[in-house]
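What follows are several structures.
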Structure I
Amino acid sequence: MPDLRVPRTTAAPRILVVGGGYVGLCASMRLLRKLNPGEAEITVVEPRGYMTYQPFLPEAAAGSIEARNVVVPLRQTLRGAEVVVGEVVGVTHAERRARVRPVDGEEYDLHYDVLVLAPGSVARTLPIPGVAEEAIGFKTVEEAVHLRDRVLRNLDLAEASKDEEFRRRALTFTFVGGGYAGIEALAELEDMARFATRSLRTVRASDVRFVLVEALDRILPEVGPEMGRYAVDALRSRGIEVNLRTTLQSCVGGLVQLSDGQEFASDTIVWTAGVRSHPVLGRTDLPLDERGRLLCGADLRVVDAAGSVVEGAWGAGDACAVPDLTKPGAFCAPNAQHAVRQSRQLADNLLALLRGGRPEPYRHAYAGSVASLGLHKGVAQVYGVKLKGYPAWLMHRAYHLSRVPTTSRKVGVLLGWVQAALFHREAVSLGALSHPHAEFERAAGGPRH
């Protein structure tokens, strides 16, 4: 293939950032703020062209936050950097070369001097019959909006139907995975569905069935056993079926079969049972651990199995095995708390090395966790202090508002909360967005070709 190297505008070293998630965006923002003119060029490659603040996806799904305020456009935010909307499909670091597949056009080689790998994680699925065909994930804003519309659409369909079997299937929502994503999405959407039934005639809140399937003996392990048990009790008190020590065996055709013998039809199956490192790491010549994570030292430089630094390569975030210096022998957990701080440390260390200085090790003692259980409900354990209900929910919102990148997004989220507090929750399905040509096709007399 020809080398379609992106033209260089200066002789300054090129810093290639793979991934525009939290680490990629925040590290690039910090570098742009601190770099001197002409000191380095920054190129960010990201398939979507925007960063998604995933902790707010459940609230976006429930309509408490506008979906556009959960994402941060890279080109507008990273002025001064080159943003490539595409995917890095391979890296040959020995040659300082990345293979880029743009959204449209031929693949090309992009050469760099310094590499920052922050591709994040992808959903970890298991070879369970029916999952690939029937389930939906919960890692992108598109999935969150689709899930919101699907829940509301199914309520409308059940309202209009007299077929009891169809109604039961349409009103059964199954969530697999009891971590942050699964619990917060389930809790927010159950709140929204219960509110939406107030305006329906034949569908009552008691008709709507939410089912959680979790293989472990508890949920939300990050908030500790006591708060985890409280969360289970809180969900069950709302009529949510929490199945612990239970696994999904099959969901072919929407027929859910669980390991405890339960069997029921569910039109909506949400898969949030874990994540794994981005597969692009397996298409590089850089060292990985047994779980497919990029090996990194405490200063966030890539290291080999012997601990020797791989010059010119850096990594941070979910896809990287970064030593946790506050817990010898352990690695930093893949969460927003570490991503926030690692992005800053990486940028500062990279800049220090460019200027002949020495990088500093990343060290952060885990502060605790907060989780939402729906509107005005939550659990938290922060610096040993345990909170439940409304105080925990407020802490959840305050913490994540402080972590959303850019002032405009903070203001947008805050205004959305104010509007939701002053007026009723919006419960309108925009499912037609999935098929925007349908109405015109009917008017034109047939489907498009």
Structure II
Amino acid sequence: MWGREPDHSGRRCPIKILIIGGGCAGLTVALRLQHKLRTRLRSGQDEITVVEPQPYLTYHPLLAEVAAGTIDPRHVVVPLRRTLPDCRVLTARVTRVDHAGHRAWVDAAGPGEAGLTSELRYDLLVVAPGSVSRTAPVPGLAEHGLGFGSVGEAVALRNHVLEQLDLASTTRDPELRQAALTFVFVGAGYAGVGALAELEDMARYAAKGYHNLQADDLRWVLVEATDRILPEESPELAAHTLGELRERNVDVRLGTTLESAADRLITLSDGSRFAARTLVWTAGTRPAPLLNDTDLPLDGNGRIRCLPTLRIATADGRPLPDAWAAGDCAAVPDPTAAGAPCAPNAQHALAQADLLAANLVADLAGQPLRDYRPDHPACSTSLGVGRAVAHTRRGQLTGRRAWWLHRARHLRRMPSAERRVRILTDWLLAGLFRREAVSLGSVEHPRAEFEAGFIEDRFHP
């Protein structure tokens, strides 16, 4: 029997499903439900509402190649409304959830605008807002640090690195030149290692275009608080990656933390002090702050407690009625890790979202639910053109074979056929022509030249 109890007229009541988050997990759940419930959605019997602050999904695993200029930034984002024509998509932020009353409050206001808060009522809740960057109270980090969690940040980082090469080639100040050519990355997970390796490869190529710069003039520093890089990977593959980075003269500091970045002077816990004009922060993530404004049960790390079926669990381990969660915000037991929560990565988010949609439909139809059992590790990261590391069912791959596998995996996982074609075209064109190593920093401040014209006219009428 499908859906809720019949109303007084004997007809089945429409089911309102609210999905919080339009990232990898949220969009995948909505896509699967849209396919499974298409007839009911189009006839108005059911309704799916997706709430996401951005009108698109950002496919984070390919941001490093956006920063390196291999992929057009527009091609790693998937428009939600075009992809979900049978769903109601709200570009807004969920500010509070009262699941006991099956209510959520959303704010459609942009930055600096007055609040436009409205209330949404729902029957079923799917929570998948993802995660945000984990920061630390390091002096100077807020003023000089660069993030790496969005398309805008990836493009800004590429422009910034190329601008530093321009500055170093132009200045006659040796201290400024050295600071401009020093690039510090904090955090050696997949995001940090991939971003550094891709940008180092891009900058090495770009340095050939300067008459007074050599690739060896550039200094790359990777700072990691633990005793290894790539904690999600096997020790053998992590050790191989560490060796390759050091072969490329990347200064990897393990067991080291950033103590200060005030005045662009980098101070590390091992006593090192040096000037650097580039500081990239990729030191982990934390659950979306929204979770603190809900009545949903959280674990000690601020993630939502979940059962293996992806239903949200109460404090005593029972399923919370009408509530599901997946992705980075969900603490889903990992049977391959002695019941510890699954790591917050795209591989788990996509697989959990597939199962969540299937289980939700099965639950509505009164059918049994399946537990989440993650597949064999299928993680990988690109280390530049023709270089990567990858984990497979049969073992580990490195070099060009891993690079091809890395690309094939993420092309398949991209939740849009159109975007797959565009990304594949980008890769093909990148292989046929020379790399573009031009900074477009002015696009980040499009009104700067226009405003400068007013200032010039004021002093020279």
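Throughout, read-outs are computed from the coordinates displayed, never taken from laboratory work. Bear in mind the structure is a predicted one, so any value in this text is a computation, not a measurement. Cβ atoms are built from the backbone, for glycine too; each structure is taken alone.
Matching task: 1.1 is the computed value of distance in nm of label points 7 Å out along Cα→Cβ at positions 244 and 396. Pick the structure from I, II. The read-out was computed on structure II. Looking across I, II, the calculation of Cα extents along the principal axes in Å, for residues 188-411 alone that yields 71, 41, 29 traces back to II.
Calculated for structures I, II, FRET efficiency 1/(1 + (r/R0)^6) of positions 60 and 164 (r between Cβ atoms, R0 = 35 Å, to 0.05) is largest in II.
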